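Scrolling down, you'll hit the structures one after another.
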Structure 1
Amino acid sequence: MPIYDLYESPQGEILLASTGAGLSGVYFSGQKYFPEREPAWRRDDKNALLRQAKQELAEYFAGVRRRFDVALDPSGTPFQRAVWNAISNVAYGETISYGELARRAGAAGRARAAGAATGRNPIGIIVPCHRIVGADGSLTGYAGGLARKRALLALEAGELPLAGLGAVTAAGSARVARAPRPSC
């Protein structure tokens, strides 16, 4: 039975889903492939894993987190999982092409297949598929919408104001994060 909670990000509401073993979904409200919440789904705003994911997302949007530590448990084919693993290794602020992604996933020459697997990534932002671009560097497809892809890349490039360094804790209360940016 999936456990879920909602997180209000600067880019809109995000549905977070967990299998209990790890995070299984991070979906912007209204995005392509947004899952139907079945009656068996249970909302739990006290779940430690979901609270950790919300805290890490708040730190990311505040500009103080560059890599995520929350446990992941996405469902996909072996090829999709290889592509998502390769996406996970694209550094903060870096972009690569779908062709390069295919090469890094062990499927050189299969850029279209890597693109299709990228489009089905259930853990957006944390598995940073927004960092994958067209061969000419153009912004192409993003399940959350190209405006969000543009905004996430701008955030990582330091082009968006970070509203001071305020962040929101997983419990929803405001805090001020004045710690130096991590180098990870």
Structure 2
Amino acid sequence: MKIRTKDLALISIYAALYAALVVVLGGFSYGPVQVRIADSMLAAVPLLGLAGVLGHTLEVFVANIFSPLGPIDLLNTVPSFAMSFVVYYVYKRTRNDYTVIGTCLAYSAILGVTVGSMLSYVLSLPLLPTIAYVAIGNVIASVLIGWSLFKVLKKIGVFRRWFPERDNRTYEAPN
């Protein structure tokens, strides 16, 4: 991926918006029962391309700096990167809008396990309920809210206007 000034700006804006949402909505963003509203932005990653993957990764890292759990929460940047790449890549290969739902569900499951396990370990909480609470909160944000965000952004073609030189097939409805 050749990173241009536009891509750097997009990565920075995406990361800053996510981090701001997490910090402002801190009570909802951290802990065993969390609905990190900023995770709804994950569903926009397929429309943003690799810049979206990098923005999502940076945003999770920056937002987790403010975590009340301390540096251990920064470890969740790794599964967030891997799964945001999966969300992007599967959509890119299939051009099927519904893969966004499936990959966001997978993201929620993986983060439910990684974040839930970390919370269980650090806060001495029961493992399975903590995993379930985190996964459910992530489904609410990344699937229920995120799917709507994806559909609206795709329909209005906002990224097509900003990045007309990109492969427009990314933004077209599947045949």
Structure 3
Amino acid sequence: MVKVVKVLRAMRDPASRILPPALLPYLDQRILASSWYPEQDCLGLLAALVQIGQARGITWELFGALAAQTDLTGVYRSVVVKGDVAATLARARVAWRNYHDSGDIHTELTDGASVKMEIVDYPIVSAEMCRLHGAFLSEFVTASGVRITGTQKTACTARRDRSCIWLMDYVPSG
């Protein structure tokens, strides 16, 4: 949240034209990394950032991938177990709670080279946010030391399904 707001503040003029009035205070108020902010606000701030940056190739998927790459090699690196997909998946709920105060994530190895990741009870119904989550989750699995060879989205709350489910096939990296 802090990073998103910092970028929007650096682009204050277009941001102030795009953001809805309820989100304009984020351009001026102090944002604390240790505080929780409404997820709906985060969605609105991200949507503005994507709209501003789309001409430069900014996408929801890029935000998800960059957040994972940055955080899983930095402040949240302890949730990744290099060389062990199963152990990394076992820590997915911890990773989820670092970002969200609602919803949950369930993970499982479906066979020797596939992962099922399911987000349940998450109140934000947004195809865009699912694109961000899908990219983040792909990077999460990749961080364990594998390469994703295919991803299939089999369910999505934005399509009126009960949860969001991704199936990811992988091979060892390197």
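Quick notes on this one:
- Computing Cα extents along the principal axes in Å, for residues 42-137 alone across structures 1, 2, 3 gives 43, 25, 15 for structure 2.
- Winner on FRET efficiency 1/(1 + (r/R0)^6) of positions 50 and 82 (r between Cβ atoms, R0 = 25 Å, to 0.05) once structures 1, 2, 3 are ranked, highest first: 2
- Taking relative contact order in percent (Cα under 8 Å, 6 or more apart) as the criterion, the top structure among 1, 2, 3 is 2, with the largest value.
- helix-only ellipticity at 222 nm (-39500 (n - 2.57) for each DSSP H run of 4 or more, over all residues; to 500) from the coordinates reads -21000; which among 1, 2, 3: 2
Bear in mind that the values in this text are calculations on the coordinates, not laboratory data. Owing to the predicted nature of the structure, the values given are computational and were not obtained by experimental measurement. Cβ atoms are built from the backbone, for glycine too; each structure is taken alone.
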